[in-house]
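Listed next: structures, encoded as structure tokens.
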Structure P
Amino acid sequence: MALMSGRVPIRSNRGDSAMMATREHRPLRTAVLGLGRWGRTWLPVLDREPGVEVVLTAGGIPDGRPLAHLGDYRQALDQPDLDAVVVTLPVRLHLDAVVTAAERGLHVLVEKPAVADRAELDVLCSTAATAPSVVMVCQNYRERAWVAVVRHHLATLGRLSQVSIEVARGEFLDGGRARLPHPLLDDLAIHHLDLLRHLTAQDASVLAATSGRPPWTTYDGQPDVAALLRLDDGAIVTYRGTWAARGGETPYDGDWTLRGENGVIELRDLVVRRDGAVVADTAPRPLDPPDNDLAAVLHTFVAATRGGPVPTSAADHARSLGLVLSMREAAAVGAAVEVET
């Protein structure tokens, strides 16, 4: 049912005292805020998780389920008897939803990037640090199958000297991306820079960046970026990406090369090689369950609400998103160096 105002009766077969006694063990009564493409992707994942019960959706267009649906996500946050929210709204609405939910004691799983700029990032981190509930950011690429393989081999690669990341995808204009100033940086690059930190167990700094707009693209903004970074141990990182590729594409995960004192690890089309030899082909198989990475994130979130660790906390996300914001800032002020002849 679609409800535009007022409170929604969220029913339970248990009495209040019984519900309080079993609160830590019963499924999280969850609202999904934002039923765009990504919110709809999340719904079947939530259905498969025994630790979650979706009782309400808000924002976007209802998908025909026999659930209460509110037109405005703020109305959902006023509903009683909720435990958690999954925030899949447009990024510009994330902070308001997260802060309001956290202030009301609701657990929050928010899509990446969690916020749009540094000022919002500061508010997010301070909110999460003082909230009585869990605030966790979905960094689902950490759960890709190839990531565990690469981390395993990195343990024997020795000290890193160079990392290169290349991403090439054709235009994807859905969800307002056509109007973003930097589509790749504003939406997709957070995955790769978070993975850089996750794989290497290091933080990084941005040395230089530039962005561009090829003449054939239908984006309003600049979908191309190239950047130079340095890991804490001194290894150099090159990042090249385009979201307006013609011809060959990489997976959304990108193609990676990691060079160290004991060899090289390469990821090409989700195939992992160590010193040229294939060690794992992690491309999805036709019978693989969809969205396994989201399911793994959700399982971790449910465990976190019961006292488990929060690996992708707001504070951790700030270090990954900070790299994206630094790249965006460096690209905006980048200057050419003239070579004397």
Structure Q
Amino acid sequence: MSNSQSTIHEKATFAGGCFWCMVSPFEELPGIIKVVSGYTGGHTENPTYEEVCTHTTGHVEAVEITYNPSIFPYDKLLELFWQQIDPTDAGGQFHDRGSSYGTAIFYHSEEQRIKAEQSKKALGLNQRFDKPIVTPILPASPFYEAEEYHQGYHKKNPGHYKRYRKGSGREDYLENVWSTPVNKDELKQRLTPIQYQVTQQNGTEPAFSNEFWDHHGTGIYVDIVSGEALFSSLDKFDSGCGWPSFTRPLREYTVRELVDSSHFMIRTEVRSKEGDSHLGHVFNDGPGPNGLRYCINSAALRFIPIEKLEEEGYPEYRSLFE
């Protein structure tokens, strides 16, 4: 990548209901410089959270994303935006009702407007929704940063954030709408017996006798079923447990964590977001700043080396290794 390409910064602004839930899906992506929560689209200057919540200012809760389009293009931001919202709801989002929780795409250029219109049209044609797409596409207006306690809320208050996201109905809705149906018969043909047992039947492969426990290549690890990017070699470490271990997923958004009470133990299961594959478990004994160890089955993963990222359809992740 040339120096001029690496310094290109553009803005994208999206409203998707409560802005707490609109930061983490974007912020850890390659090419994303910054994600700020705030208010936009209204008729008052410097609004406060309390004022916006009265639904009288015309403002909506939104996120302003600063990104490098040569690494993560606007088209992909749009695709990810649609996957965070209910675009058929004109009265708010999930349990949050009122105009300040409405959805919108605010374009910063004619090119963004055209791409947003095309993306909205394509979404309406794919028959995923049985009601019209009502998310408006509007010119960007002044964006006012929200109060500091709202910035990065999912990191400052992770427990409350997870309970809120689940309790609001957003998480279940998105899983129902966007999860990929799995054809078990097709998977049995495509996967090896151990891959099928691990991903579809919550199995566990033998320790120290699996493909990636002692693997040191540079690249990313993707779901063997869906292909979604899950982990990076940059976050892999030797935990001595006999399975691949990572301090964190590529993005918080790419995995789901569920309580697992099997085998007379209480553990936290890790599953992929799109493929709903069983991956492994996460424990609180990791070496990183978050103290986590994602203990993952090799059979649930496919490794994409850095030199094949473009060929395999993951070009946006090359910047992680530069």
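Where does the value -9500 come from, among P, Q, when helix-only ellipticity at 222 nm (-39500 (n - 2.57) for each DSSP H run of 4 or more, over all residues; to 500) is the thing being computed? Going label by label, the one that fits is P.
When FRET efficiency 1/(1 + (r/R0)^6) of positions 77 and 277 (r between Cβ atoms, R0 = 35 Å, to 0.05) is calculated for each of the structures P, Q, the largest result comes from Q. FRET efficiency 1/(1 + (r/R0)^6) of positions 101 and 301 (r between Cβ atoms, R0 = 25 Å, to 0.05) was computed and gave 1.00; which structure, P, Q, did it come from? Source structure: P. A value of 1.00 was computed for FRET efficiency 1/(1 + (r/R0)^6) of positions 117 and 221 (r between Cβ atoms, R0 = 35 Å, to 0.05); which of P, Q is the source structure? Attributed to the structure labelled P.
Quick one: distance in nm of label points 7 Å out along Cα→Cβ at positions 29 and 261 came out at 3.8 when computed from one of P, Q, so which one is it? Computing distance in nm of label points 7 Å out along Cα→Cβ at positions 29 and 261 on every structure in P, Q gives 3.8 only for Q.
Just so you know, all these numbers are worked out from the coordinates, no wet-lab data involved. What you see is a predicted model, and the numbers here were worked out from it, not measured in a lab. Cβ atoms are built from the backbone, for glycine too; each structure is taken alone.
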